[in-house]
Structure I
Amino acid sequence: MGRFIVMDIVFYGSSLNYDQGTGNYQELKKITKWDGRQYTLVSRYALRYSLLQASNFHLAPGNVFTQEKKKEGGKATIQPKPELLFNGEIMAYPEFDLFGFLVTNTDPQNFRESPVKISHAISMTPFNYDTQFCGNHWIAKRALEGGIVNKMDINLFTKEEHETFYQYTVVIDVNRVGELFVYTTKENDIKKLREKLGKKEEGEITLKINNKNLKIHTKIREIGNKIWEINYILPDDEKKSRIETLIKAILNLHREIKGVPSSLAPKLMIVGIYKNESYKTYKDRIFLKDEYSEESYDEIEEREENGKKIVKVKHVVSKTKKPVFEVILGATNNESSETDSSILSIISEDEVINFIKQIFDDGKSGSFSKIKVFHDPSVEVRIE
């Protein structure tokens, strides 16, 4: 059943993904949930864009893409050049390895289903139609004073705002990272690749990308009449490096939209690692219980006054001013042997990475599942 890393993530953000809008009204992307109320949404495409921007991956430059026009005047499609598939260079770019691609101008078409799945991030509180009224009053005033225009034209517009907690899930199919199958019916493609392999059907090709030598194990196999399969496999250390780099990007994620920077770093994350077992997501088991947690108690003061005993009771209510999250884990494989204190931990990049590294330990038993809950000190987490 393979190996999987699952991260259910909660972050705090404001106005992160705008829709097309109408006229001078800028609206946020929204979705209606089962309760009939609208919630703001950050699309998985926006999250993927921000992840690639936040990572230190070597991204594919513009000259590796081509624009393939469809027949009968259809819209042109931007895609990787076919030669990247048949010389192995496609494996040099982690964005294609992790998030997939589609190449239509090969026979047969080649595509890669993403080994990294990202859900939309949806707000945990409903949208109440908060808006901001904006305009470039200062620039318009100076333009009028300078004689550039003969009237104040402030370019007024209204933009929706929503500041709250958002929730999304990332699933990484570990076994598929760093391994790709490519297909062709053109013998010339295979001939060129065989030359790079020393006229063999299997071997290593070396690419120099971003001043780094990348060795790719390559296999050629004819699977039908004039149909060849090419299998590219990256070294294990490169596979691990790509997954760790992606996780570090998630832990330090940020996004800038309409000039406003926002941190999308997790405030709460449930991390599960699964080997040869069905993976789970706990996204629907995370609840934002209250904006504040309260503690109340009575202070009793006793004193003598004019020979009389006076008892004064003062009721005290303290607020922690911390958001409270309730996480319902239910029965887990490690629940009987681990306490809440070992499942729950403060977020630390090193601790998260070290926990996830266990998925690469081949010395472990044939199958296992482990769960750990990480949180930021600014929020309170209760596990049930």
Structure II
Amino acid sequence: MKKFISYLLILILCISSSISFASEKDAAMREYYDEKMNVVEEVVKAKIIDITYDDTAEERPDIPIESDVRFQHLKIQLVSGDHKGEVFTVRNTIEYVNPYNLIFKKGESVLLYQTETTDGAIEGLRIFERPRSSAIYFIIGLLFIVLVLIGGRKGFKSSITLVFTGLIIFLVMIPLLLKGFNPILVSVLTCAVTSAFTLIVVSGRNKKTATAIMGTVGGVLAAAIIAIIVGNWARLTGLGNEEAQLLAYVPHFRNLDYKGLLFAGVIIGALGAVMDVAMSISSAMSEIENIHPKITNMELFKSGMNVGKDIMGSMSNTLILAYVGSSIQVLLLFYSFNVSSYAIINMDHMASEIIRAMAGSIGLVFAIPITAAIYVKFRKK
């Protein structure tokens, strides 16, 4: 186990070195495009101190909704950024044909895109969104409070693992993907590191933890292999959704492996459920062995499989329902326009989501015999 932790630390150091090595090239590329565009854009927060013009409350029964455009002239004071305290007036355009409109009141806050020239002068301000960060920070804080209050020491450990997972994803995995590293390799390494850290912190350094880690890696690898085989067979592009297409329009991200990013999403999406299954089976087999130390390897393996079969149905449903939930608006849109089921499943985006859900569930199922077999293999008897 000490060797395993040493290898884990070496792996993290190698990943960090890779990011540092590629950072100079990435920074130079970004600087080149910023100079070419001659502008710098950032999101800033402002407070609405007055509304000098507002026709949103006017009744216009004779104007069809597709032609009804209203305006607000917002007098705002910047409360963040280099130009904090400066006052400007921006126009808020409301197109009633668009179901998502931002209508503001005096005293509210607003987020704006602030465009600056390279010499630091403001070139333009346009409305971006309402600020929602306070609500986000609240619910994140509430999660950690509930974990600690209800889970006690285990809950505190879970909080540490959540923070670690977030740091690995946002500070290591995402930068490596944007720099063009192999998405499948990066995602598998991310899964290995996060699952190892999470299970060791929560359950300690012991045989059942080591078994669960190996079972988790085996399950996500199975999901990755299935996704790659079927994805290539279906000729998925990885560009089936709007977000991937927008990313492809960014000049220095054009050469990303978008199909690989799709498969990486399968691996990361399956990690949580596979880890849960692997740990549950390993823990159950450990308890059975402690109670019945003379149990044969075959009997112990069958017991682990039986535990896995009980978990399998609910966890597979969890994965599939999570993917369906993320696509429910798209499904409603298709059905509202009477798009046939045959047409839906042949669309790149929907085929990607279906394969993602199925591959993740298959990886989860494979994790059951893999974990049970590994536990029996390393059993001292």
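For FRET efficiency 1/(1 + (r/R0)^6) of positions 49 and 353 (r between Cβ atoms, R0 = 25 Å, to 0.05), which of the structures I, II scores highest?
Ranking I, II on FRET efficiency 1/(1 + (r/R0)^6) of positions 49 and 353 (r between Cβ atoms, R0 = 25 Å, to 0.05), first place is I.
If Cα Rg over 2.2 N^0.38 Å is computed to be 1.31, which of I, II is the source?
I
If you rank structures I, II by mean count of other Cβ atoms within 10 Å over residues 241-248, which sits at the top with the largest value?
Structure I comes out on top.
Using the calculated result 27.2, 77 for Rg and Dmax of the Cα atoms in Å, for residues 105-248 alone, pick out the matching structure from I, II.
Structure of origin is I.
When FRET efficiency 1/(1 + (r/R0)^6) of positions 257 and 273 (r between Cβ atoms, R0 = 25 Å, to 0.05) is calculated for each of the structures I, II, which structure yields the highest value?
II
Taking relative contact order in percent (Cα under 8 Å, 6 or more apart) as the quantity of interest, name the structure among I, II where it is greatest.
Comparing I, II by relative contact order in percent (Cα under 8 Å, 6 or more apart), the maximum is at I.
When helix-only ellipticity at 222 nm (-39500 (n - 2.57) for each DSSP H run of 4 or more, over all residues; to 500) is computed for each of I, II, which one produces -22000?
Source structure for this number: II.
Bear in mind that the values in this text are calculations on the coordinates, not laboratory data. No experiment lies behind these values; they were computed from the predicted model shown. Cβ atoms are built from the backbone, for glycine too; each structure is taken alone.
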